[in-house]
Structure I
Amino acid sequence: MEKVKVKVIPRKATEDKFNELHNLVTEDFLKRIRSGEATTQDLKAACDWLKTNDITGVPTEGNTLDQLAKIIPQVDANLVKSRLYGKNINRDLSYKR
């Protein structure tokens, strides 16, 4: 009878394998975004990837995050509430408390 060699697969990935996978995923996101091929789902997944890996950004004068912050409309919470619930929202909510 012939002996069969069995390859033992480690139970956990090595740190090198994790780093390689992390790098491949990041590079794939970058490639899609830079090429303009990224879908809304890709962009959402990239944002989730950044959040999961605790990657944050700070807007400083003139950087891309600052530019993005300047074009995002500011939302007035009271205006939204009044449009959703009517003009007397503060009075109506005070009775519900």
Structure II
Amino acid sequence: MSLLINSVFARRLYLCWLIRNEQKPNVPKLMEITGWPRRTLQDVLKALPGMGVGLEFVQQGVRNNDGYYQLSSWGPLDPQWIERHSEQLLAAIEHG
């Protein structure tokens, strides 16, 4: 069965999956993994709480941007579904 997934939504789901699976994911690390511009990542991160996802920035160091993101809640999202459909999500992002 082929899924029709909106690329904007797919980006949000994929970013949640990355935040959960990467060690101390910050914007530079996420840029390196995804190849997305900084502004795109910042926009997607900003949108996650609006979907009911609990997102926290864990401050480390003295600068405001020293730290990493972590999920405190998946909200209405199903992480197992995201895991099972990761290839379709990436395809939607590529073709979006």
Structure III
Amino acid sequence: MNQKALTLLESLTKNSMNIQAAKLDLVQKLLAVKKESIIEKINKILDKEMIVGYTAEGKPLTKEAYNKRLQKAEEQIKSGDYLTQEEIEKESENW
């Protein structure tokens, strides 16, 4: 392994260890929390920021963004703005 690759690997390992240490520190702090309101605030932050899925293009989706897309899709279905499987199959014959 060349020096450049070794340096990169060491950097990645160090970053991973720093993240793990930060997680452990956070867990210890969470275990010491006495106020429910603090836990609720942390949950709101995590719900807003955590990745729960990805778009067809591979872009990450937070729970909030996922729910917005789901709501939009439901509205499109209610308004009739969709294609049936048969319509898609017929359309795909021309591709």
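The value 12.3 for mean projected area of the Cα convex hull in nm² was derived from one model only; which of I, II, III is it?
Label of the originating structure: III.
Given that helix-only ellipticity at 222 nm (-39500 (n - 2.57) for each DSSP H run of 4 or more, over all residues; to 500), derived from a single structure, equals -24000, which label among I, II, III identifies that structure?
Working through the options, I get structure III.
Bear in mind these aren't lab numbers, they're just calculated from the coordinates by the rules spelled out. Fair warning: this is a prediction, and the values are worked out from it, not measured in the lab.
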